[in-house]
Structure P
Amino acid sequence: MKDLILKEFKENTVFRLEESLCMITIAFSKITEDMLWKRPTEKGMALGNQILHSCGNMTQYICTSLGEQKDERKRELEFSTHAGATKEELLKQLATTVRTAQDTIHNATALQYETVREVQGFQLSGVGVVLHAVEHFSYHTGQIAFWVKQMTQEELGFYEGIDLTQNNK
């Protein structure tokens, strides 16, 4: 039973990372390059910062913590960057980070999921690390979707062609 639960956990977290990556890719297809670094407020995060921050968090929590690699995150740069990378470059960086995180999730052992470690001052098991990173990525995916809708005044169509009114069976 324990192996089945871990397998389900891995499959579902990998699916959620993929889902967010797809949603962000759709959202980015609606914006122009000049919208990429526009901030919603003086203290708000531009879309480019959202991607840099999501990559930094996912790398720190999943790739380096669960994956037992050296942590070299420079969190302050994720927020202080005001220009530079293009949409294509940021989406490529995000896709690479997501793939590395997915591989780390798949390849981690039961012991790595059970082991408690410190990340950003928090004591988390491997399960806690992955849950944090997936939830964090989902949170920023929602922020990205909201900001793109505000700037473009367009629907994003994440679930286009899917009947979401169906009841559970």
Structure Q
Amino acid sequence: MKIVNSVAPDAKLGKNVRIWNFAYVGSGAVVGDNVKIGSLAHVDYGVSIGSGTMIEGSVYIPPLSKIGRNVFIGPAAVLTNDPYPPSKRMVGVTIEDNAVIGARAVIKAGVTVGRGSVVAMGAVVTKDVPRGKVVMGVPARVVYTRKEFDAKMKEWESGA
């Protein structure tokens, strides 16, 4: 079976980039080293993705977005680039280093998700997420810190 991907000829891919089935990487995109882009993901034009980032399947990253290093974006998350569709002015989303975006989260155009923050699955993010905070809900709101999140994850992983 032949794997079909579409990577624009002027996209710049770093070392050890893995792009899964039926994914798209647009014109002028810059992808760092050791990045994984899952099946059916759409990374549009002018997007930058930092090294060590994992983008799961069916994710949409719109034009002009900036994704930092070591970011995790869960399945079917959607970043938007037009707060008043269909306007003629676009703005991307910024996700800073070490952030986590849960499955099916939606992030509004122009929003910045701060360094080390977590957006819970299904959250609808309409405003900037402060550095090191965990947000959830519709609309998303801060519920605790990344430190508390990491402790909950460690407890979960231990089977407690």
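Just so you know, all these numbers are worked out from the coordinates, no wet-lab data involved. Since the structure is predicted, the reported quantities are computational estimates derived from the model, not experimental observations. Cβ atoms are built from the backbone, for glycine too; each structure is taken alone.
Key figures
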{"quantity": "Entry that produces 0.8 once distance in nm of label points 7 Å out along Cα→Cβ at positions 79 and 119 is calculated, selected from P, Q", "calculated": "Q"}
{"quantity": "Top of P, Q by relative contact order in percent (Cα under 8 Å, 6 or more apart), largest first", "calculated": "P"}
{"quantity": "Identity of the structure behind 0.60 (criterion: FRET efficiency 1/(1 + (r/R0)^6) of positions 39 and 103 (r between Cβ atoms, R0 = 35 Å, to 0.05), calculated), options P, Q", "calculated": "P"}
{"quantity": "Kirkwood radius over Cα pairs in Å, for residues 95-134 alone from the coordinates reads 9.6; which among P, Q", "calculated": "Q"}
{"quantity": "helix-only ellipticity at 222 nm (-39500 (n - 2.57) for each DSSP H run of 4 or more, over all residues; to 500) derived as -19500 - corresponding label from P, Q", "calculated": "P"}
{"quantity": "Structure (P, Q) behind the derived value 28, 22, 12 of semi-axes √(5λ) of the Cα gyration tensor in Å", "calculated": "P"}
{"quantity": "Label whose coordinates, when mean count of other Cβ atoms within 10 Å over residues 31-38 is calculated, return 20.6 (choices P, Q)", "calculated": "Q"}
{"quantity": "Value 2.8, calculated as distance in nm of label points 7 Å out along Cα→Cβ at positions 23 and 143, assigned to which of P, Q", "calculated": "Q"}
